[in-house]
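These are the structures in question, set out in turn.
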Structure 1
Amino acid sequence: MDVSYFKGKKITVLGLGLLGGGLGVVKFLAKHGAHVIVTDMKSKEQLAPSLAKLEGIKNIKYILGHHRQEDFLKVDMVIINPAVSWTNKYIKLAMEKKIPVEMDSSLFFQLCKNPIIGITGTKGKTTISTMVFDLLKLVGKNPIKVGIGNASVLDKLEELKKNSVVVFELSSWRLSALGRIGKSPQIAVLKNILPDHLNYYKSMQEYVDDKKNIFANQKSKDWLIVNDDDEKVQEIIQDAKARIFSFSEKPIRKNYSVFLDGDNMYLNDGIDIKKLAVLDDIKIIGRHSIVNVMAAIGAVYAFGIKVPQIKEAILKLKGIPHRLEFVRELRGVRYYNDTAATIPQAAISAINSFEGREVILIAGGADKNLDFSELAKEIVEYSKGIIFLAGDATDKLILEIRKNLPEEDRNNKFIIVDSMDKAVEFASRSAQKDDIVLLSPGAASFGLFANEFERGDRFRKAVNDLKDR
């Protein structure tokens with residue numbers, strides 16, 4: 001397939017959305033001569049920010065607030081937003097009529113001629129993807145970010161040069177589309193497998209099956225970078241065909257690995273074990289963040305970056321926005337934005353990153369059918385205080401917290417707020433010198449915020465608006 005395929009084709013895009021992905025698809029198709037039908041259940045008013053960016057572009061027809069069967073039966077192709085299920089009734093109609101159904105990821109993989117480093121995992125994929133990009137940039141390569149955070153996908157094809165390497169963050173949804181076309185990246189990173197999106201998937205196994213597409217179609221000369229400490233990851237890679245590069249918090253002596261031993265990080269190149277760094281010299285907060293660094297090292301090593309270059313580059317890495325991002329210190333209190341912690345396990349990791357410091361936590365929000373029992377235990381044991389963002393996940397979390405409190409404290413009232421300004425205000429009042437105020441919700445953002453990035457932006461603004469009284 002090449003871009004000439006789209007000229008004159010009638011193509012339906014299901015899901016314009018507000019995060020930029022659908023916008024990138026529509027612009028790309030229109031630029032290459034397609035007749036585009038954009039259909040979304042959201043109204044014109046709700047989609048106003050995205051629609052404004054498409055003004056003046058020809059050959060786009062909008063069907064908003066509803067869907068029509070004809071837009072899935074009388075077209076040459078349907079392209080779906082990654083969050084749209086393959087069991088959607090309109091998608092099933094198109095597939096029954098043998099009309100090709102794609103996502104931006106599957107089209108990108110069919111159109112891209114450059115090497116692709118693909119990164120997935122329940123948590124950590126955005127951080128690792130960004131670190132891979134930064135490491136490649138630091139050693140003089142020409143990486144291109146694709147799908148990282150809010151970065152769009154298809155329009156990045158225009159930026160590719162002969163020496164470009166693609167760094168592609170791949171969600172389980174985008175991986176599902178790759179499975180359907182039988183493609184995997186040449187270098188794949190699999191960080192972890194944890195319960196998530198169980199409001200979307202019927203079972204954990206369905207979720208795992210989509211994740212496996214990161215390596216399912218790799219060849220023997222390809223590379224698979226895997227977490228040696230994640231039992232589920234180790235279980236599912238048994239039939240992987242690619243060369244394995246492992247990363248671990250514990251010393252491992254397997255060929256091709258990067259691991260921690262005491263306060264040092266080492267790399268095994270298959271022949272020798274070489275020291276990469278003293279951990280205190282790496283400017284990244286949190287043990288789980290160091291694990292992300294190791295995953296990124298595995299990816300760039302597999303790409304061909306030499307050990308001396310890696311040693312120099314990792315010391316220049318910085319933190320990632322919205323992921324244990326230091327925002328400000330005020331009156332001796334340090335404020336951290338970890339809004340990307342949208343599942344309980346991620347919030348647990350964030351709390352544990354501040355061992356020995358008093359943490360006032362801002363948590364809660366919307367539920368994705370997840371289990372909050374372990375997070376509740378961590379909060380009771382390690383947090384100095386907690387302010388809740390309103391939502392059904394908060395209701396579940398409070399129930400679990402009460403189970404872990406002494407009987408005489410179980411009827412205590414909790415602070416539940418409906419805005420980030422209020423959450424930060426309450427937290428700042430409670431905080432004393434040397435305390436940490438941490439936004440790490442462990443839950444989704446919908447309800448109070450458009451998405452987790454807006455939640456983090458609101459936190460950052462509220463913290464920066466605090467007066468030094």
Structure 2
Amino acid sequence: MAHLFIAAAHKSSGKTSVSIGIAAEMARRGLAVQPFKKGPDYIDPLWLGHAAGSPCYNLDFFTMSHAEILGSFATRSSAADISLIEGNKGLFDGVDVEGADSNAALAKMLSAPVVLVIDTTGMTRGIAPLISGYLDFDRDVDIRGVILNKVGGTRHEGKLRAALERYSDLEVIGAVGRDQALEIPERHLGLIPANEDKKADSMISLLADAVADGVDVGRLVEIARIGNAPAAAVVEPSRPAPDVRIAIARDAAFGFYYQDDLEAFARAGAELVPFDTLHDRQLPEADGLFIGGGFPETHLAALSANRNLLEEIRRVLAAGMPAYAECGGLMFLARSIQWRGEKCELVGAVPGDVIVEDRPQGRGYVMIEETGRGMWPAASRSRGNSDIGIPAHEFHYARLENLPADPDFAYRVIRGHGIDGLHDGLLIGNLIAGFVHHRNTEADPWVSRFVEFVREN
């Protein structure tokens with residue numbers, strides 16, 4: 001199983017852009033590329049999956065057990081020519097001081113050779129001690145090469161290569177120049193998602209060209225074939241004939257979904273039926289409703305103008321349709337969203353108003369526990385976590401205000417912020433709506449619970 005881990009010394013090194021270019025160029029050469037992303041992330045996987053032509057899967061120590069990580073990797077890689085794992089932050093970064101949740105730990109778990117993408121801005125001879133330190137810090141990490149990124153020109157590249165040749169044995173796989181045209185635009189939550197960027201295809205093509213021109217892609221493939229595949233069973237899950245239909249918002253405003261969560265719906269016997277909140281005037285025929293995360297605040301005018309759809313969603317929720325909404329979905333279902341001086345009315349099923357601030361209101365890993373007031377069937381978890389809660393994550397600049405007194409919540413927040421710092425998962429009729437992003441895992445089998453709730457109602 002050919003597989004390669006793309007890492008960096010720190011975040012904002014251009015690692016994601018280089019990884020996108022590598023995935024796209026390998027795919028252009030006829031390789032079946034399976035991308036993975038470490039950690040809780042929606043945006044980078046959208047770009048990586050688009051570039052590779054295959055959905056990207058997340059591997060996350062906080063929400064997944066080691067066995068789940070290995071099983072997911074083995075199963076999704078089994079049909080690919082090469083798997084690319086993109087790290088988050090720096091190679092040795094993580095919450096745990098011993099590095100148990102670091103990119104390095106994941107690379108070792110997957111027996112994956114590592115290629116470092118180094119931001120060389122303002123650097124010449126100093127790259128040598130940096131690389132030497134990374135090679136010496138943990139000898140069990142199989143660092144095989146380096147890609148020089150954001151190089152200032154031929155002369156700059158020559159100095160970097162000379163320093164590495166003089167002081168290190170690490171192979172230089174290539175170099176990518178400093179070029180603003182290769183930078184994916186960013187905003188308050190990071191890169192603009194590929195599902196929203198109308199120039200995504202042309203951007204991916206530019207990144208692939210830059211990699212093809214400056215990086216020895218053939219050598220990357222050779223390095224990827226060095227690593228031994230981790231021992232894990234390949235599981236082909238069964239997919240029963242669906243007996244419920246769930247409408248899911250999939251468009252430029254809402255695209256934050258984990259691929260394995262979407263696949264879990266099929267395993268639970270549900271058919272996901274997509275609809276477009278910006279253009280469709282009515283919901284598809286469905287038994288339930290699912291609206292995930294996204295950027296409703298950047299599409300306020302278009303969302304608010306689609307009154308037919310807003311009124312229908314308000315009507316079906318008031319009539320008791322089972323529904324689940326998280327983060328952007330919660331915002332969409334509120335009475336209004338206010339952002340950068342603009343305020344627009346939206347669905348109004350959630351009796352509150354959303355204010356999008358300039359600073360994050362909730363960010364990072366969270367731990368929640370059920371209040372006992374939730375409507376979904378009881379969880380059956382194979383990984384016991386009743387004492388420590390449910391692991392999840394959040395990243396939102398929005399807050400919810402003007403709620404009625406003493407609302408019902410499905411979850412208490414042990415760690416994190418949620419809706420009010422203490423709770424998450426507003427309960428309104430047959431709707432659960434919160435800021436926390438759930439991940440369908442052994443510790444939080446939310447998909448099967450939601451589908452069963454839809455089935456029973």
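A short reminder: the numbers here are calculations on the coordinates, not readings from a lab. Only a predicted model underlies this, so the values are computations on that prediction, with no experimental measurement involved. Cβ atoms are built from the backbone, for glycine too; each structure is taken alone.
Data overview
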{"quantity": "Highest-scoring label, criterion being FRET efficiency 1/(1 + (r/R0)^6) of positions 169 and 425 (r between Cβ atoms, R0 = 41 Å, to 0.05), among 1, 2", "calculated": "1"}
{"quantity": "If FRET efficiency 1/(1 + (r/R0)^6) of positions 209 and 305 (r between Cβ atoms, R0 = 30 Å, to 0.05) is computed and equals 0.20, the structure in 1, 2", "calculated": "2"}
{"quantity": "Given 21.4 for mean projected area of the Cα convex hull in nm², calculated: source structure among 1, 2", "calculated": "2"}
{"quantity": "Test item: mean projected area of the Cα convex hull in nm², for residues 281-408 alone calculated as 10.0, pick one of 1, 2", "calculated": "1"}
{"quantity": "Among 1, 2, structure where Cα Rg over 2.2 N^0.38 Å, for residues 153-216 alone as derived comes to 1.45", "calculated": "2"}
{"quantity": "Ranking 1, 2 by distance in nm of label points 7 Å out along Cα→Cβ at positions 273 and 393, the structure that comes out highest", "calculated": "1"}
{"quantity": "Value 3.0, calculated as distance in nm of label points 7 Å out along Cα→Cβ at positions 313 and 449, assigned to which of 1, 2", "calculated": "1"}
